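What follows is a group of structures, each given as structure tokens.
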Structure I
Amino acid sequence: MGAAQILESLKTESRFCAVVAESPFASFREASYDRIGQWFGTGPHVGPLLGRTFFHPVVDFGFLYARLRYGIDLEQDDPAFAVAASQVPVLLIHGLRDTNLPPHHSEMILARSSGRRDSRNIALWEPADAGHTGASTAEPEEYERMVIGWLQSHQTTAAALTFN
């Protein structure tokens with residue numbers, strides 16, 4: 001949830017010099033499709049397909065209920081859109097063994113961002129043996145190299161990074 005939240009914040013916060021997000025979801029709708037598939041013990045490709053087809057009305061009802069009952073429009077919280085609209089450099093990390101939020105979420109964020117003014121400022125690293133938020137454990141040296149290297153290559157002056 002935290003990775004998606006930091007990406008979502010890019011809609012209103014432009015003072016980040018760079019962001020690293022591990023295992024984010026692309027949108028609440030996509031995450032819902034995956035969750036419904038997980039209830040039935042289906043594989044990583046069948047779950048989202050079940051959500052988009054057979055269980056699509058259930059997801060729609062959940063979104064409608066949240067809007068009517070709580071005044072929350074879950075369609076407005078879309079990390080993939082926020083990244084695409086931002087110019088903040090983003091490093092996405094998503095383990096290929098992530099069954100909680102499959103890697104296609106980060107792949108969708110990357111694909112949607114291909115139209116950014118500087119699409120070189122978005123990258124995706126998919127460690128083969130990492131599960132959900134497990135890249136630092138699966139490949140600790142590469143994780144450190146990737147994250148520190150990304151942040152160092154996009155650093156700005158400290159004065160520009162003060163938050164109130």
Structure II
Amino acid sequence: MAISVGDKIPDVEVRRLNDQGMPEPVRTGDVLGAGKVVLFAVPGAFTPGCSKIHLPGFVQGAADLKAKGVDTIACIAVNDAWVMDAWAKSQGADGSIVMLADGNGNFAEAMGLTFDGGGIGLGKRSQRYAAVIENGVITSLDVEEKPGVDVSSCENVLAKL
């Protein structure tokens with residue numbers, strides 16, 4: 001069952017690259033549980049919709065989100081920490097967006113927002129969505145019902161803040 005507005009964000013171990021270039025474990029409860037957070041999830045780093053529309057929209061809108069009181073902007077995908085770091089650098093997101101690697105899909109499962117991409121060689125992936133989280137509680141959650149970036153776009157999130 002998918003998580004919904006009013007629920008607490010799951011506290012799951014994911015990874016991010018540390019300053020030494022090594023993946024380090026972090027808890028989603030720690031990274032996403034304090035202040036106002038915008039979390040967006042993508043099916044995969046470097047995929048067309050994610051690289052051409054979704055992440056660039058949040059990179060371009062980061063200052064606007066911060067101006068509306070957002071403390072943390074985070075992106076999560078079922079990829080490893082090195083891929084997420086390389087993707088952030090290639091997109092100019094390094095430093096403005098926290099890139100979280102959900103390599104085993106445990107966070108996506110805890111959110112109840114997975115899909116099976118095995119038919120196209122992707123395996124278990126996260127659905128595309130955007131959430132606003134305030135002090136660990138989801139206050140807004142928009143999950144894409146079809147391929148593309150619409151309800152989970154930065155513009156849509158900004159309109160709700």
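Readers should treat all values here as calculations from the given coordinates under stated rules, not as data from a laboratory. Because the structure is a prediction, the values reported are computed rather than measured.
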* To do: Tell me which of I, II gives 2, 9, 16, 19, 19, 15, 10, 6, 3, 1, 0 when you compute P(r) over Cα pairs in 5 Å bins from 0, in percent.
  => I
* Structure fact -> With helix-only ellipticity at 222 nm (-39500 (n - 2.57) for each DSSP H run of 4 or more, over all residues; to 500) computed for every candidate in I, II, -13000 is reproduced by structure I
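Which one of I, II has Cα extents along the principal axes in Å, for residues 23-102 alone, as calculated from the coordinates, equal to 29, 28, 19?
Numbers: I: 36, 34, 17; II: 29, 28, 19.
Here the read-out was taken from II.
Assuming 31 is relative contact order in percent (Cα under 8 Å, 6 or more apart) as calculated from a single structure, say which of I, II it is. Display every interim value, and only then the final one.
Values: I: 27; II: 31.
Computed on structure II.
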